[in-house]
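Read through the structures below before going on.
Values quoted throughout were computed directly from the atomic coordinates according to the rules given, and no laboratory measurement underlies them. Note that the structure is predicted; figures quoted are calculated from it, not measured. Cβ atoms are built from the backbone, for glycine too; each structure is taken alone.
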Structure 1
Amino acid sequence: MTLPRREPRSGEIPRVTTYEKGFPGHKRMSEDEKSWEDDPLIMDERFLAVHVRGKGIVVFTACSHAGVVNVLSHARSSFPSVPLHAVVGGFHLAGGNEKIIAESVQDIGDFGLRLIAPGHCTGWRALNALVRAYGDSIVAPLAVGKIFAI
């Protein structure tokens, strides 16, 4: 199957879930560069998608301030003819976002992923919830230097 040539970057990630509301407490410099203002949605976050022949799309997140389910939804809609194979990166379900672990873990299951590789900002509670839901044959925590054979 040949994919149409598209940018592998996401562009702005649409917020489609009701529970992923960004990162509480995040700030940005104001346009006039004189003060800090609230920026919980962090609208300039992006992801990278790579098509692995014979597998599907591997989504590399940043910290998923947009919400990992929003990220995966946008990836699926960006490449509708190719299945999502894996998600790799931060899911930002630690700290103030621990309250959305249950919904996030449940909805990640809708994507049929063969590999879920959560990074540091996912948090240990979310990592444990992911392993309980999908098993350690699918969930493999990221670590510096780790090699994945997908």
Structure 2
Amino acid sequence: MASEQPFITPQGLALREGQLWIASPSGHSVWRVELSSGRIFRVAGTGQQGHTGDGGDPLKATFDGPRGMWMTSTGVLCIPEGENNVIRAVDTVHRTIRTIAGVGPKQDQYTGDGVPALKAPISQPHGVLEIEGGQLLFSDTRNHRVRVLKPQPSSE
């Protein structure tokens, strides 16, 4: 039951169709609570710190600092990773994960706009939301910007 699950720094929340999604930055994982039953499930992240797993099962991926999430209208959970300097997307229907923005943990200095999302360094993203046309608006905290991106199509 969710009331019995201890969380390490729960920080990001998303809500969709009776499901509450919770990001645990220090626990390096994402959880889902069925609000009707109170049952809780780990849906992404091994609990180990890292930046692995793109293209695979979200439960086998590693995170570093997942934060304020957004569930898109198509069932994709967008997760800013503050310490990895990326935005990742968990397809909750097909159970896959991929990076949709950012270069990774070691490149975070702003270099301008108008480049593909996967080539744009971002620093400490904390929140994301979907706006018109399926675009995402997110905070690029340490670069002192709010940015817009259209996710790259999946290579599946």
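Could you tell me which structure in 1, 2 was used to calculate Cα Rg over 2.2 N^0.38 Å as 1.06? Clearly, the read-out refers to 1.
1, 2: which one has distance in nm of label points 7 Å out along Cα→Cβ at positions 94 and 134, as calculated, at 1.9? Numbers along the way, then the final one.
Numbers: 1: 1.9; 2: 1.2.
Comparing all candidates, it corresponds to 1.
Among the shown structures 1, 2, from which was the value 0 of helix-only ellipticity at 222 nm (-39500 (n - 2.57) for each DSSP H run of 4 or more, over all residues; to 500) calculated? Structure of origin is 2.
If relative contact order in percent (Cα under 8 Å, 6 or more apart) comes out at 14 when worked out from the coordinates, which of 1, 2 was used? Write down the numbers at each step before the final one.
Details: 1: 19; 2: 14.
Considering all the candidates, the number was obtained from 2.
For the read-out distance in nm of label points 7 Å out along Cα→Cβ at positions 22 and 110, a value of 3.4 was computed from one structure; give its label from 1, 2. It traces back to 2. Given a computed value of 3.1 for distance in nm of label points 7 Å out along Cα→Cβ at positions 54 and 118, which structure among 1, 2 does it belong to? Computed on structure 1.
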